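Each reported figure results from applying straightforward, stated rules to the coordinates on display, with no laboratory input. Remember, it's a predicted structure, so these values are computed and weren't measured experimentally. Cβ atoms are built from the backbone, for glycine too; each structure is taken alone.
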Structure I
Amino acid sequence: MLVWERPEPPNRPVPAQLSRERIVRAAIRLADADGLDAVSLRKVAAALDVGPMRLYGYIATKDELLDLMVDAAHAEIRPSGDDWREALRSLAEATRHAAHEHEWLADLLGGRPQLGPHALAGGETIVAALGDVDVDSIMPMVAAVNAYVIGAVRREIAERRAERATGMDEKRWQAALGPYLERTFADGRHPALATVVRDAAHLDADQTFRTGLAFLLDGIAAHIRR
């Protein structure tokens with residue numbers, strides 16, 4: 001029986017009241033502060049000032065805890081919109097925002113199917129908004145948007161982590177690598193790449209994400225028209 005279906009133990013008169021919600025909130029606080037490495041049933045129990053064995057009545061494994069954490073994050077992903085394009089755009093933006101708020105989420109997106117109540121509620125909203133789309137196209141369309149978002153946010157979070165580790169933001173990296181690229185491009189063997197690097201607009205992370213998303217949604221629109 002999945003954790004979503006398994007009832008919680010009955011309340012008992014003990015010094016520290018527990019629930020799955022309290023356990024998950026504590027785990028998310030640990031992950032927000034120090035990443036997924038900071039999350040274990042033992043560490044969560046310590047944060048709640050209870051013995052680790054108390055948690056096993058509510059959550060059997062760390063994998064179940066991670067599933068519950070991801071579903072709690074899905075409660076913050078509230079797609080909206082009256083048509084397919086706005087619904088998918090909203091899904092992408094809300095997922096990205098949640099991953100920026102909880103960097104650990106980027107490491108867990110795209111794993112096992114998310115079947116918790118919040119994830120299913122969001123899925124229902126999206127599929128309902130795509131009601132006029134051919135039924136065989138709905139899941140591939142949603143999967144394409146999710147794949148784009150997962151790739152984009154993982155790159156963004158990786159850049160954040162690298163910046164924290166090195167103290168080098170994008171402008172500093174550009175300043176440090178600029179002379180190397182100039183020397184490399186001077187031999188004329190990379191003319192197309194040199195033109196893009198020198199002449200194309202350099203978009204920030206928000207602009208890059210939204211431009212790429214618009215390209216994807218335009219492609220979906222073309223498919224629907226056909």
Structure II
Amino acid sequence: MNNEETTIPKPKLQIYWQGLHVPFIAPWSNERVLPGTIVRRTGVGGTGIGYADELSHADRRRGVLWVRQSIAQGSGTPALGEVHPLRQRQAMHHMLCQVCGETTYNADFARWGERHLFLARAPRGRPFSEGEQTSAPPVCLPCAHESINTCPHLRKGYTAALVKYAQPWGVAGVDFDEATLRMMPMPPKQHLKVQIDHPRERWTLAMREIQTLHGVTPVDLVDLGSTLSQSSRTELP
């Protein structure tokens with residue numbers, strides 16, 4: 001088990017850029033994807049891709065190879081709308097707010113019957129469904145309200161839900177050809193989704209962790225905020 005899975009997250013430094021609160025999971029221009037020679041590697045579970053200079057404790061999680069990207073949060077210009085692979089993975093695993101990076105195991109979590117708040121774009125108003133796949137970490141209530149007022153994508157429509165638990169499903173990333181070890185072509189800004197233990201998992205360079213949501217209750221953020229401003233005895237849906 002690696003340090004990422006055992007270390008208790010510390011409070012995160014809040015970073016602003018041109019008056020905007022930059023999400024914890026957003027990458028910065030000086031956080032560059034690091035080069036790594038892809039080779040064929042055989043190990044426990046079979047054959048797949050690996051790095052020629054691979055460090056198992058840093059380059060893999062659950063046996064899956066991950067893209068390497070440097071860490072220089074706050075340096076340069078933020079790439080709003082994009083995701084830093086390590087911080088996304090940390091936020092998903094530890095249930096950290098994707099905006100402020102703080103734990104969502106907070107007072108609201110307890111008030112909501114031990115449930116986390118998830119938020120997503122929904123220009124057509126489609127709500128979260130039971131078992132929904134997502135690569136978006138949870139969000140705390142203050143950051144949810146901040147996001148729907150400042151994020152241009154969310155202003156076009158959003159959906160929110162309280163979720164009892166999130167279960168690891170797989171990863172999203174780039175697929176490699178078994179014979180040539182070259183990246184398989186994909187549409188721009190799209191990644192292959194691979195479930196845990198699928199044969200293609202060992203040939204995928206992961207960029208995001210995907211989880212499925214369970215115990216899903218769609219909520220309205222305005223109602224949720226007003227409910228919490230009333231007596232703590234108020235029952236939530």
Structure III
Amino acid sequence: MDARFVGITDLVEAPSVAVVVDVMRAFTVAAWVFAQGAEKIVLAESLDDALALKAHHPDRLALKDGPPAPGFDLVNSPGLLRSADLDGRTVVQKTTAGTVGALAVKEVPLVLCAGFVVAEATARLLRTRRGDSVTFVVTGDDGRAEEDLACAQYIAARATDAGTEAAGFLRRAAESSAAADLTTGVRRGAHPDDVELCLELDRFPFAMVAALEDSLMVLRPCAVPSPAGDDSSL
């Protein structure tokens with residue numbers, strides 16, 4: 001597998017596969033949204049678009065970064081989502097980096113959104129795409145976010161070598177500036193358990209695939225081949 005690691009602004013050509021990584025916290029949150037029963041996530045271009053998408057379908061729930069705000073039902077925190085009942089719901093998500101990265105590659109044939117919580121499922125899905133060039137989009141801090149780069153590199157390594165150990169990659173993420181910001185309360189709309197939840201390796205058994213549906217970028221959970229039938233040699 002030919003893997004490239006780029007920031008959002010460094011995307012110059014559409015690859016055949018893109019893996020958009022936002023560990024702290026957009027795609028950790030997305031995984032929790034699905035775990036709490038949501039059917040799909042609509043990725044919004046802006047906060048105004050998120051509210052408009054909700055207004056057209058009042059049964060949708062809108063989610064954003066930062067503290068609670070009028071019109072928004074959920075905040076971008078896995079710790080605050082653990083008790084939410086989202087069974088069968090559609091969530092409209094707008095975040096600072098993760099959703100921006102996914103929308104930047106919306107024309108790519110296969111777009112996966114990932115964090116450590118779905119790392120192995122994502123790697124297993126990539127193993128089914130033999131020979132593809134994969135671009136990992138490091139969304140945070142203009143492509144320099146250490147937690148996102150560590151996760152991207154871990155998934156890429158697992159996709160080619162199922163024996164790759166996670167400890168070093170998780171340590172890099174735990175020592176990142178994003179983790180420090182969450183721990184010290186710099187980021188609003190957070191829960192004390194957010195860092196721990198973002199670093200919970202392979203909490204969920206599904207990957208997450210984003211695709212255009214009626215001009216909207218929609219994220220859905222995706223079942224992947226079982227480890228027993230997995231051939232990791234590429």
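One of I, II, III was used to compute helix-only ellipticity at 222 nm (-39500 (n - 2.57) for each DSSP H run of 4 or more, over all residues; to 500), and the result was -9000. Which label is that? Considering all the candidates, the number was obtained from III. Out of I, II, III, which structure matches 0.00 when FRET efficiency 1/(1 + (r/R0)^6) of positions 116 and 188 (r between Cβ atoms, R0 = 30 Å, to 0.05) is calculated? Comparing all candidates, it corresponds to I.
For which of the structures I, II, III does the calculation of Kirkwood radius over Cα pairs in Å return 17.4? Among I, II, III, the structure yielding 17.4 for Kirkwood radius over Cα pairs in Å is III.
When FRET efficiency 1/(1 + (r/R0)^6) of positions 84 and 196 (r between Cβ atoms, R0 = 25 Å, to 0.05) is calculated for each of structures I, II, III, structure III gives the greatest result. Starting from the value 21: which structure in I, II, III was relative contact order in percent (Cα under 8 Å, 6 or more apart) calculated from? Of the structures listed, the value fits II.
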